[in-house]
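Dropping the structures in below, format is structure tokens.
No lab work stands behind these numbers, since they all come straight from the coordinates. Predicted model only: the values in this text are computed from it and were never measured. Cβ atoms are built from the backbone, for glycine too; each structure is taken alone.
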Structure P
Amino acid sequence: MLDESKFDVNLKLWALRIPRELCKSATRILNGYMLNMPRIKPITEEPGYEKTRLVILSESVKSADLSELPEEKLNQIKKLSAVEVVPHSVTLGYSYWSADHILKQILPDGVDIPSSFETIVI
């Protein structure tokens, strides 16, 4: 049996808690600085906060003071609304990964990963 929990990757990121009606404006301002991963939405709901959304920032933003963002972007976000910077965790589980990625992890080094249907002749 394959232990699917061995494929879990937990990303520790920063997010901005903003009023939900300002999400569209915030995404325009933060274009290029939001999380950009296949099948992961950069804007998410947060349980217990009906009036706000979390805008998840990219992995390149390492600090809570958002010093990696250009000053112009920071000023635009601050003018938009009172924004709260919060830590956010994203877990990429077994179902997130492609078959190629899973095979690379479980097959020994040096073994070719099948790229299509193959017949083994004995």
Structure Q
Amino acid sequence: MSLWLGDYLKLRNEIHYLEFKLTDNQLSSEEYEETKIQLNDRLQREGEFKIILNNFEDVENRILKLKYIEGMTLDKIAMEIGYSPNYIRNQHAKIMVVLSKFEKFYMELELFKKNFPYKKRNEV
């Protein structure tokens, strides 16, 4: 599984936990506010993941969602959306190539940001 897809699944679990935590009547107002802040942060990150997912074509998007969000096998996905298992496997392989390139670019960008932090002109 792609690193960022694993991160997405972990993020979804964190969101569910934080939403559940907000239902606790014994939370202090400070804990409640902190939990809301954490939840909003996770929801914003989830939105960023969804932007990436939505950049794929319809079939690719459905493959990603059904495999990594719904947990379906590629064979079940093929049956669900009406394509041959070989076609779905080939599409999945192509998607993984694109995602690995995205991950590599993202890691390089993060390393660049770390080595060359952005400073506003008046901060220099």
Structure R
Amino acid sequence: MAGLTINEEREEYVTFTDAYYSASQRLIVPDSDTAYDDCEDADAVAELLAKLSDSDSIGVQAGTTGQYYVEGDADWGFNGLPAKCVTYKSGSLAVQDMLNGNIKYVIIDAAPAAAITEAINEMQ
């Protein structure tokens, strides 16, 4: 399933049906990372992400909401994070690079995040 986020600019060129899918973002962390274990909501996660430094790297799928969130995008209302944004062709490549120790975290859409982490957890 391909997704296209509905916004005012796109509505000028595209006639959308009713929205049927919400592409919320998920943070994927290595199983050894316990920094987010006590987070009870998205605001608590965002607060910890805001404390990262430019020496930290977050992987995203190129051209997605995750990239806009990490890099910052005024049109989307995202301030960005202090961490370096590393783009990948797919979320699974980003997760593999995280497991290899090359980046700290991954931020991608909820549906692929669930599928990728489930597959990895089944292999371990």
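When distance in nm of label points 7 Å out along Cα→Cβ at positions 52 and 84 is calculated for each of structures P, Q, R, structure Q gives the greatest result. When distance in nm of label points 7 Å out along Cα→Cβ at positions 12 and 100 is calculated for each of the structures P, Q, R, the largest result comes from R.
Matching task: 36 is the computed value of relative contact order in percent (Cα under 8 Å, 6 or more apart). Pick the structure from P, Q, R. The correct label is P. With distance in nm of label points 7 Å out along Cα→Cβ at positions 44 and 68 derived from the coordinates and found to be 1.7, which of P, Q, R does the value describe? So the calculation was done on P. Looking at Cα Rg over 2.2 N^0.38 Å over structures P, Q, R, structure P comes out largest.
When helix-only ellipticity at 222 nm (-39500 (n - 2.57) for each DSSP H run of 4 or more, over all residues; to 500) is computed across structures P, Q, R, the figure -9500 traces back to R.
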